[in-house]
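Next up: some structures, all given as structure tokens.
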Structure I
């Protein structure tokens, strides 16, 4: 089919637009807007390594300026599609599950629906970690990828690409439609039918305004798309596309600090400003207040303070020869081991309120079943083992009471698995029995058991452990849909639980030397990487905009709370273990991003992020203006929280102060990993 330009025109494409002036919200044909278009497919075979390369032109044939959003969709033979827009949509985003929950997140489901479910979605490109929309449907993968935004270059509008010089012009966007069986790309953008800022803050679709793409009379804009269509055995082959998109759009994080300085700065800040002596624990948040410090304690054994803060501080103390840091961390660990146990359940309490151990942590009213959380309990056990491991190696100090504590709880937990070999989501406070399942959070229990077996050479429940790993892999990891780890998201798809799974399969491989676990480890790593930005989004809101902060190397926390946070930075040791066992340049390159991101995302001097002291770091980094909730004192928007969060900076410490510390520079250079 040809148009009047003599170029191959769209056949499998649907091109529509919505103008700023029109009264309805409907997308109409280009002809109805006085626009014309042409698309030419030049080469390629649709595979990840050689996609179809399409060139497109849109021309304004009107005598006046046109302003609006232009939508290019590609249609596929819909049977039972599962959509993947990295960091935004995984499968149906659990659209199959009941949706009337307090924590909202975008779900895709057919029919006339109420928020948060819709049969279609449009979203600004910077809500995605990689600029691509993909779908898996009955042994085939379809997809498209195009630049996330446009720039002014040599007086014309062009798609941005790495190394391109030019002034930022406008974002593009991505779409998916279950009702039509399409994925799409937009010039200009909409967040529709709703804008999800976070799980408790959702805004209605806004009128077209600053989100428009403009064309002068007679102006033509040219852009390119990579198109994918290939046979696939499972969703996992989507990672091959994401890998290619990564290399197409990758930018390095900005240069700032180095590894040893970063660890020192972060650990000293936690040690000096994050410690609560009366609680023998670390604060969840620390704020500046009238020349002093104000604390949001929210004491727990793990997750948002407690052991995930204490053990990295211990590691830093051991690496830096700082006995005060070490003693502080040890007092936190000892207090939890000696006082947190619930004798009725045989499990440690999750939280401590006003000096009383309990299950009523800050997250309590956000879950549906009261009880102990496997996410917190399993994570706590893992970190006690890590403290035991490091103390024994560095100080020849064997804390056998810690080991006994962990073993007793692990043996209790092992009896609670269901017939799928899945650990509970929630345990009974009264008996320790499993009372709710259907969650990826139990992988922390699996990780703790694998670590315990590696440390002790015990193999009592190894076959049961392997059966659990198989279940979590087949039911969650292989489907690229891991949900139910953080307790504040109503089991939204997230990137947190996969960290525990990766740690578990690392130790399973170390225990068994079975290649299968390296295979599974890579699939899990690639899942986590799908949440990790491959380029540096052009942030427009301070303080991130003013310091040139980089999004590349940081991971989006979940589809419910979509800000970048640092938890995944604790994986550096596991990733280095993987590339020690398998030659994989892609994993090496992304390790470089993780290390570089961590070295530039905290105060390297007082007030660098417009708050706090040297070494301070929060957990919430808003790579998109569509996430901003914080404000400066004058009411203007801010792109980060203004506080120190010890668990967050401790995640960076854990990744950098691990087993590879002594040979960091040499080892990373040998692996050709840039730091």
Structure II
């Protein structure tokens, strides 16, 4: 039985399946401990950071080409039926103008109609009333839903990825799953994840909400902030401190506020069509059996697992939102005339259209790659961080640099997609802290193993010798470090003497193969630069945020180049391949500092022209908004006679 067949959502269950026993049998025979050992082995095999594709791409001597290929997605028939019905529900409500209530929020009728299709249970196993959809099928479905209504797509992500569904299906025990998952799958209870606090956003070490065991309950005191989908009557994964360590409790919020639970309301420009509130708990009781107990790690392990899914879902939703932008640029570019010609014939506008298609293709590629890795059991933290950063930054660029500038002043009219949704477009850039902060988390994960292997022993030796400012010119310092510095010296010399192995990418169009090979080589070479930065700054590296952020982004860009070129090579659409080529050229120039060539301008303009003429299937079926304040176009020279 392969990991892919198992799709391990709970490590204990997976290990028991590998051992051919039910949990009840395991408890009777006393083999549960052996199952735990299998859990550890499974956990270590793919889930650890050192086995991630990006870590191996940088630190292994051979580039893991096969790990950057996206696998084909098979959607279960029942899940496909639910997806199509859900899309039709939202289309119908859109056409009838019944998606939003008088407060501008998604109506309960829409939520209920979606529940009837099975929408809220797409990620829940069939044994608990769900559809058992692989994440690699769920994520691109969010792109489709986002082309109709991004908020509805976002709520599916909140509920299934960062809400209570993923913590339960991944880390819950059988009793917890049986209690909660059927109600979450049916939509009887929608969910949220209560992690952020007034003083704990990107710095989750600053958590203050506490839960203390009192008899059969945990008593919770504290406050949460910026919690989407959190209103009375919902179910939340509540992150709190238990005995000083992060933990997650599954908590049913009461149907009404009381002395133990209150909402903290505020004005928020973004997420305007969903509910986003703070939650205040005062001696709020949660049954002790609702504590999630991961096999390894703590509550942050639970949180980050769901966050990885949410990061990919964000990128998928951005891909759908940008499709809507592109579909609304084209009619305007055809209508708007300057100096006797439609602006769709202008090189600058064609470049914007081509660039927007390139950003969409980038998101599509990252969604396919990351979701496939997660389905295979990889931890995916670094890969999903890239998807989140790329998707949010791409959406920001698309909105401000491409969509707004093409529409000009009309972008600021009431009723225009840009003006009405600008905060929605920009908000993802600061989820989990803004992008550069998250990029530093990516960098710290990337260097962790290398630091533990080579630099941590040096630090311990310096501490033992009482040396605060080491100098290799000092014989006493060299003597104190003689044993621990040798492994690093051998690695450093070996890297410089061994030469480089050029990664090979077969069966790819030549232009895409060159992008993949060039980016892979850059990733391989980056390990020396990374190690030199670590050696130079040592313990002060944590304070060199600008250097970490800059180096992190360079590495992220090369990962995107490899991923996008590999994914596009598998696509039959020439427009998709051309858009991937444009994105990779843009990233290559950013890396090298070279200026764009005339050939590049011709290529991106040609791509824009093809799309303007209806050549991009990815936006087929999207109905553009009406052009606001249309005017009588000036007659063409032919009409003048």
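Here are a few things to note about the model shown:
- Looking at FRET efficiency 1/(1 + (r/R0)^6) of positions 70 and 158 (r between Cβ atoms, R0 = 25 Å, to 0.05) over structures I, II, structure I comes out largest.
- Parent structure of the calculated result 2.4, given that distance in nm of label points 7 Å out along Cα→Cβ at positions 326 and 630 is the read-out and I, II the choices: II
- In this comparison of I, II, the computed figure 31, 51, 17, 2 for P(r) over Cα pairs in 10 Å bins from 0, in percent, for residues 318-357 alone is attributed to II.
- Which entry (I, II) yields the derived value 37, 33, 16 for Cα extents along the principal axes in Å, for residues 438-501 alone: II
- The greatest value of mean count of other Cβ atoms within 10 Å over residues 454-461 among structures I, II is that of II.
- Read-out helix-only ellipticity at 222 nm (-39500 (n - 2.57) for each DSSP H run of 4 or more, over all residues; to 500), computed value -17500, structure in I, II: II
- Structure (I, II) behind the derived value 0.95 of FRET efficiency 1/(1 + (r/R0)^6) of positions 342 and 382 (r between Cβ atoms, R0 = 30 Å, to 0.05): I
- With Rg and Dmax of the Cα atoms in Å derived as 26.2, 94, matching label from I, II: II
- Among I, II, structure where distance in nm of label points 7 Å out along Cα→Cβ at positions 54 and 414 as derived comes to 4.4: II
Laboratory data are not the source of any read-out in this text; all were calculated from the coordinates shown. Model, not experiment: these values are computed from the prediction. Cβ atoms are built from the backbone, for glycine too; each structure is taken alone.
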